[in-house]
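Just so it is clear, none of the values below were taken in a lab; they were calculated from the coordinates. Nothing here was measured: the structure is a model prediction, and the numbers come from that model. Cβ atoms are built from the backbone, for glycine too; each structure is taken alone.
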Structure I
Amino acid sequence: MHTVLGANGPIGEELTRELYRGFTQDIRLVSRNPTKVHDTDQLVKADLTDPAASERAVEGSEIAYLTVGLPMDSNLWERQFPVMMRNVIDACAKYGTKLVFFDNTYMYPGTTTPQTESTGFQPNGRKGRVRARIATMLLDEMSAGSIDAVICRAPEFYGPGKTKSLTNSLVFDRIKAGKRPLVPVSAKTVRSLIWTPDASRAMALIGNTPDAYGQTWHLPVDPHRLSYAEMIRVAEQVTGRRIPYTVLPLAAFNIGARFVRQLKEVQELLPRYRGDNIFGTSKFTARFPDFTVTPYEEGIPQILH
């Protein structure tokens, strides 16, 4: 039994499809209101902030994949993420279940220094501190030998369907709607974005590779990184029309944050948009050389069509 915790988000759904295609059809989907992806999926309603519910969700599982996402709300993250991580770790330790944790890069410094699996945690805000806390919590348990786990870390998303990210909402969703895209901070700096189906495929692969455990892995991105200006040029080729865009400077976010809570919540991430964002994935590429990464030239058309 493979169990997906946080099953109906964009990562969880794609992960479920990949597990079914390549690894097992004995899949349990867990969330507050789970829905089936395949007819054979087992559904379990659970609130992972409840220890007993977490145990019921994990019991009988060979591998559990923690893919839970929360809205951009610092208060919510502080209240729920550490509790969920503690409960899931305890449940996996109790039943001898392997844990695959889908992580992000909020805890990394917002500098132009290339990020690797050994990059130290230097969070720039409340949400980053939460992510550093829960990753460290898991790393400590892994070091202590109390749980067999692996961390799969991904940078900002872009992708089809339910994918939510600053890039999708400000750039690609607006292009698709015929609106002028809004580029955060700079159109010239290079971005490291991960195609959400690639993230899920890579996580399934790592989770089913025994010697990958006990480590942190950066999930694969297109090595030919593009700036927002270059991404919009790809979108122009797809749509057959010129697409003018507006760059939102840091000052615009700072002013808007006084009135719009969502803008306040993204402020801690903005320093990494001022310069090139290089998310290194050489470790994954060396271990899994046959994994095919979706290039921007293939991903962007899928979003816009």
Structure II
Amino acid sequence: MKMIVEKIVNETPDIRSFRLVRPDGGKLAPYEPGAHVDVTVPGGPTRQYSLCGAPHDECAYTIAVKKEPASRGGSRALHEEVSERSELEVGAPRNLFALDPAANEHVLFGAGIGVTPLLAMAWRLAAEGQAFTLHYFTRGPEHTAFADLLGTPPFARHVRFHYGVKPEEMAHTLDACMNAASPAAHVYTCGPAPFMDAVVACAAKSRGEDAIHLEHFQAAPAAAGAGGDAPFEVMLAGSGATLVVPADRTIVEVLADAGIAIDTSCREGICGTCVVPLLDGTADHRDHCLSKKEKAANDQICLCVSRARSARLVLDI
């Protein structure tokens, strides 16, 4: 859908927030905290950004974007070419990082721009009076987006700012944060991969993986699985057609060549747009959108990056 940039705020020297509204000012589809949307910059690429506004705001979606030095076009365009009243194409909210409704305490760990999905969670948890703490790690106050908002009610008593924590101090700091929470509290983290790895390792000392939730905003290079990058077959249950996926091509690409269009967005295994049911065969999961539990169930597969450990996969297409 087409949306208008109603307001832009420079949250830090390299992070801007964008408040997006419908051209007619009407209400938008509701979403749960942790959701993200696809944003297409005019003449540019499509990227995924977490919704970080108050989920109860029915008339606007808010995203925040960090200008990356090695931008592939998305963040650079949003910082340099988009202004207030600009028109953007925005997809419907999708959520792969939802709050667990069974948890009675939540501990949120964000680093840098990774705070964005956690901010929406904090809005909801504060509104419902739930027990939560947001640990926010940045280089310093000047690099802390939404600092004024998080430093005032209803967030102030729930937020802990951690400035300039050195890598060699991170494990000790995370241990102290985790020990201050109940062992039954669910943990949510978003930020650079090394930071999230450290949070997960710390959390795993005191709770099971079902209580640890991650949101990736950048794909790490895919490592070859047990099946390597060998060719394999995909069979389409709907038609019975069988296609060969070569070592140097993805399932999405092979399906497209056969005239079968699969909705995709990130092409990096992050957004979950191209996940389809898997009826038979063993997947080599290389995505960052399915949880460990979902991957272990082996009943769905992300077609843009994942491959096969077995000779054939049967897709519910």
For mean count of other Cβ atoms within 10 Å over residues 167-174, structure among I, II ranking highest is I
Ranked by distance in nm of label points 7 Å out along Cα→Cβ at positions 191 and 279, the structure on top of I, II with the greatest value is II
The value 1, 8, 14, 18, 20, 15, 11, 7, 4, 2, 0, 0 for P(r) over Cα pairs in 5 Å bins from 0, in percent, for residues 103-270 alone, derived from one of I, II, belongs to structure I
Value 3.6, calculated as distance in nm of label points 7 Å out along Cα→Cβ at positions 23 and 159 from one of I, II, is from structure II
Value -11500 of helix-only ellipticity at 222 nm (-39500 (n - 2.57) for each DSSP H run of 4 or more, over all residues; to 500) was derived from the coordinates of, among I, II, structure I
Note: Cα Rg over 2.2 N^0.38 Å at 1.04, derived from one of structures I, II, originates from structure II
The value 10.4 for mean projected area of the Cα convex hull in nm², for residues 31-198 alone, derived from one of I, II, belongs to structure II
The value 14 for relative contact order in percent (Cα under 8 Å, 6 or more apart), derived from one of I, II, belongs to structure II
